[in-house]
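Derivation of every value follows stated rules applied to the coordinates shown; laboratory data play no part. Please read all numbers here as calculations on a predicted model, not as lab measurements. Cβ atoms are built from the backbone, for glycine too; each structure is taken alone.
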Structure P
Amino acid sequence: MTQLEAARAGQVTPEMERAAIREGVSAEFVRQEVAAGRAVVPCSRPGHRVAPIVIGSRFKVKINANIGSSRNRADSRDELEKLAVSIEFGSDTVMDLSTGGDIDGIRRSILENSRIPVGTVPLYQVIAEKGPIGWTMKDFLATIKHQAEQGVDYMTMHCGFTRAAMPLLRSRLTHVVSRGGAVVAAWMEKNNRENPLYEQFDEILAVAREHDVTLSLGDALRPGSAHDATDEAQIHELRILGELARRAGRAGVQVMIEGPGHIPLDQVKRNMELEQIYCGGAPFYILGPLVTDVAPGYDHITGAIGGAYAAYWGASMLCYVTPREHLGLPHIEDVKQGVVAFRIAAHSADIAKGIPHARIWDDEMSEARKNLDWPGQFRLAMDPRNAEKLHGEDTPSCETACSMCADYCSMRLMNDIMGGKAS
């Protein structure tokens, strides 16, 4: 029985209970949201390595970190270090997007060492082994079954990109920027056939249900530029993803919907609303969104701006963007920068949405600041070591106030007036 089937039968699973404790809500509330298709608990093997989480708009906003090798850089030790950094700085899930080297071995190592849910894009392994147009649906189904047996918790499937959308791409500036989407487009064009992932979606559902793998229905046609945002091709695919999500629900398979992409700030709210309309409130898992196209090297900031706004309006999980987005495979420091930026975005949205207990952390930090309690501030910081390093670089250890205000520290002056703790 899958998590979804259990929830609909009125059963609270151990995974739901553990996820509820982390959220500070009742297990029954988690069950109800999963049963309604508004939340997922991606945990393919009950009792295995993962600390369960719940992803849905009524819970804390989650973040995902993409890691994985490429043909140019395929060192499993690097990927394990990226995994460790992702977990240390607060990522809720990771996706192994490996396309080069020992793909199977890298994924196995990540699964063995991860205590958070792991996702994959099975099509990447298929094309690495068979080429972008030489693969068959038999190859694809064998790959998803193999990855499910290894313990992958959720998988991205590019099932909603159909041949009917191909003419809609001609008006786009950046056509298709999704790797999986481009592969599907090439396959359909070369073979003069419909997307086999769409045609044989029931076979995919059968594998997913057998192993309780959560499906993340991929946005192959996500806009890769502000010019293409919220265009006909994107909405065409979103409608189909909604239909597929309903089919998955009827089959007892948990589903998330993946979303844009490059979206100007004024269109972010509307995109969140459209997903709710077409996809029945299924959890929305979004990349960024990036709100401008002109900040290579700083796209973790570009994406975090859009991510905070999107999460406030209903996105359930944010896929991080690193400073190296559009420029190359992320290095370990890029992973850290991306995770921290998107954790800030997610937490900011949690506060604005009134998620239970979200602001307690901020109030504790403010109390520590008022009291000039530097060890307390470092302990509460998202990146304690960096905060302590920056403070200590030009503030003598004998000083109570930092080097910004020194003798004119507002906290110290006001504490003297108000009778606060600091002196």
Structure Q
Amino acid sequence: MKLFVVAVFVACFVGAFGEKARFDNYRVYSVNVENEEQLKILNDLEAYPDGTMFLESPTGVGQIAELVVPPHKFADIAELFEAYEIKNRIKTPNLQQLIDEEQPEDEAMSLDDGFGWKKYYDLDAIYGFVDTLLEKYPKVLTNYNYGKSYEGRPLRAVKVSHKKGNPTIFIESTIHAREWVTAATTTYFLNELLTSDKPEIRYLAENYDWIIVPVTNVDGYSYTHSGNRMWRKTRKPNPKSRCVGTDANRNWDFHHAEVGASTNPCAETYAGYKPFSEPETLALSEFVKKFDLKMYISFHSFSQLLLFPYGHTTDHARNHNDMNRIALKAKAAIGKRYGTDYTVGNIAETIYLASGSSIDWVYGKQDVPLTYTFEFRDKGRHGFLLPANQIVPNSLEVIDGLVAMVKEAEKLNYM
């Protein structure tokens, strides 16, 4: 296979000339991985993509991978599927069409203060919104600049606190760059904690401290706006490789790269050459250590899942039953508003084995008793490209879930 592949050329071209990658008539295939031979063939595609890229990487037999294929490779990929009897279907016939439909036609739609939830915003706008809130609520909000990214961007968090002595809950958002709805939902929730008059939200705001990181992977997120909308990883170059970036949610120092993570720097699930090789994950881990947390929540998309440890093994965590009970309460609450159906369970048994995640590290190394990953809407129709008109509905149902989680955690004496 070619060494200087199309996908790499596109990434280099974008970086050099500041133009956005386009995916006109690129197909997204849903691919069933049924045996080890098929898994090897697909992993070879990821090692030498030749114009293809994975949205969901193949990490084990029995999984469904999602493969993006450019028009000039349709015949080749069909031949590969036939030769190795790989079951597949065309999930999206034109990826660029979904990208174009993600934002509203009138991108100027926003609230009077210049920031709202009818469109998606870049990092500068999100940080500007946070700065506005800091000025408006100086007695409630505290700003943290807890580090810098590889490209020199500030890593920021805010704390919402109405009184001393509150239990603390941590929200980490947008560790995967292309998951735009996570940053939007996080800012919506932050705004609700400060402005809502609903009793259940006022209770959360006034009786808990919230540490909120609106965008964890700031370089990658910025790149999805300026370069490649489908970028997932960080932006730090990898030693002795032409491929850039590490999966920041496989880079944590807990069973690092053992399973469900790749050692190939070109892979979407590349775990990094060592734990905390990325300045973003290292800085966040040191920041997390500063707090006595009762709960840690990571916001992701998509698939409508509520997951908890472990990812590296199917062995159950010590309080598996309690975490499951809390998640089931959240599932029920989420479903009441719009009928959105979530699936709950531990990572390994619910989706796939995956080691080195943030919630596993926080649970396993920092002894935080309740750690969860939300995978937001939808179940695949739009995937990472959830239309902006779903930001508010997604945010409302997620907040319903958070209210239920905290209430049940209180009943079980975790708070």
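Structure above, values below:
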quantity: Winner on FRET efficiency 1/(1 + (r/R0)^6) of positions 53 and 117 (r between Cβ atoms, R0 = 35 Å, to 0.05) once structures P, Q are ranked, highest first; calculated: P
quantity: Given -11500 for helix-only ellipticity at 222 nm (-39500 (n - 2.57) for each DSSP H run of 4 or more, over all residues; to 500), calculated: source structure among P, Q; calculated: Q
quantity: Origin of the derived value 5, 21, 31, 25, 10, 5, 2, 0 (P(r) over Cα pairs in 10 Å bins from 0, in percent; candidates P, Q); calculated: P
quantity: FRET efficiency 1/(1 + (r/R0)^6) of positions 221 and 373 (r between Cβ atoms, R0 = 25 Å, to 0.05) - highest-scoring structure of P, Q; calculated: Q
quantity: Highest-scoring label, criterion being mean count of other Cβ atoms within 10 Å over residues 93-100, among P, Q; calculated: P
quantity: Among P, Q, structure where log10 I(q)/I(0) by the Debye sum over Cα atoms at q = 0.08, 0.11 Å⁻¹, for residues 69-292 alone as derived comes to -0.37, -0.66; calculated: Q
